[in-house]
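Visitor: The structures considered in this document are given below.
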Structure I
């Protein structure tokens, strides 16, 4: 099995998940940042990871997901400041799947990631702070070992379905 992992990470949270994805996948694995604009042909599985910006995939990842046209199955993963069970998190992952409409999305995973102090301060100073701001304190320390274990379990289920 030959897998490509493409990620975008501003604070290191999504990079941590990308490294975990790489460790869980069997066979040949190539891990590249979205900025490297890797070629996506010739892979048996493509995994794309991103961070949320304004409730959706960061701009570089959104552009990649929108132009991605691959026969390989796609697994999407993300980090965000919102609670995993929140509408903010669900809607952001739904939007990412819609961007990748030309691909077969075989699974998703998202978890909280620590919000950088600068982003947190900017969000808190807004006239109408974003809905996720109330969840940000619980994001400290994430992604953690429990998040990584859950990611591994989901990936194993996805791999069995291939």
Structure II
């Protein structure tokens, strides 16, 4: 199997397994919680997106990624990480802006993932990725997509929920 096929296969399996785990375990738990309590762990999944800064060391080590794509990936993920943490903090302290920050994270995070995916396909990054970069692309990125789906589900299905202790 060539490197690109292996990466696409790993990403596909990560996505399928992530959706299954979300349906079997996360969704039932989320349904039994208030909005803030349900959103916080989903948002925490996005807090370490700053791991994308490793793309700078990967490039220095020979990962052939164009500078513009590298910068979009790194800074888009860093912004998403900051927004995720801000949303978690706001929801933790039960401030009304928490839900708006969760929506903002979803919009920015999904846009960032789409732009990175298009750039990555254009630059054929799956064929060039190795080590940590390969794991991020094939394991963490599918988890981000699944968690975005769960976040949006929580935001849409609980539009009028409170932010109190159970909300």
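Visitor: Can you tell which of I, II yields 0.30 when FRET efficiency 1/(1 + (r/R0)^6) of positions 54 and 94 (r between Cβ atoms, R0 = 30 Å, to 0.05) is derived from it? List each step's numbers first, then the result.
Guide: Numbers: I: 1.00; II: 0.30.
Attributed to the structure labelled II.
Visitor: Something else now. If P(r) over Cα pairs in 10 Å bins from 0, in percent computes to 11, 43, 34, 10, 1, which of I, II did it come from?
Guide: Details: I: 11, 43, 34, 10, 1; II: 10, 37, 32, 16, 5, 0.
Considering all the candidates, the number was obtained from I.
Visitor: When helix-only ellipticity at 222 nm (-39500 (n - 2.57) for each DSSP H run of 4 or more, over all residues; to 500) is calculated, the result is -22500; to which of the structures I, II does this value belong? Numbers along the way, then the final one.
Guide: Working: I: -11500; II: -22500.
Computing helix-only ellipticity at 222 nm (-39500 (n - 2.57) for each DSSP H run of 4 or more, over all residues; to 500) on every structure in I, II gives -22500 only for II.
Visitor: In terms of relative contact order in percent (Cα under 8 Å, 6 or more apart), which of structures I, II is highest?
Guide: Values: I: 23; II: 40.
Checked I, II; max of relative contact order in percent (Cα under 8 Å, 6 or more apart) sits with II.
Visitor: Using the calculated result 0.85 for FRET efficiency 1/(1 + (r/R0)^6) of positions 30 and 142 (r between Cβ atoms, R0 = 25 Å, to 0.05), pick out the matching structure from I, II.
Guide: Values: I: 0.45; II: 0.85.
The read-out was computed on structure II.
Visitor: Suppose distance in nm of label points 7 Å out along Cα→Cβ at positions 22 and 46 works out to 1.9; of I, II, which structure was it derived from?
Guide: Working: I: 1.9; II: 1.3.
Of the options listed, only I reproduces it.
Since every read-out is calculated from the coordinates, none of them should be taken as a lab result. All of these numbers come straight from a predicted model, not from anything done at the bench. Cβ atoms are built from the backbone, for glycine too; each structure is taken alone.
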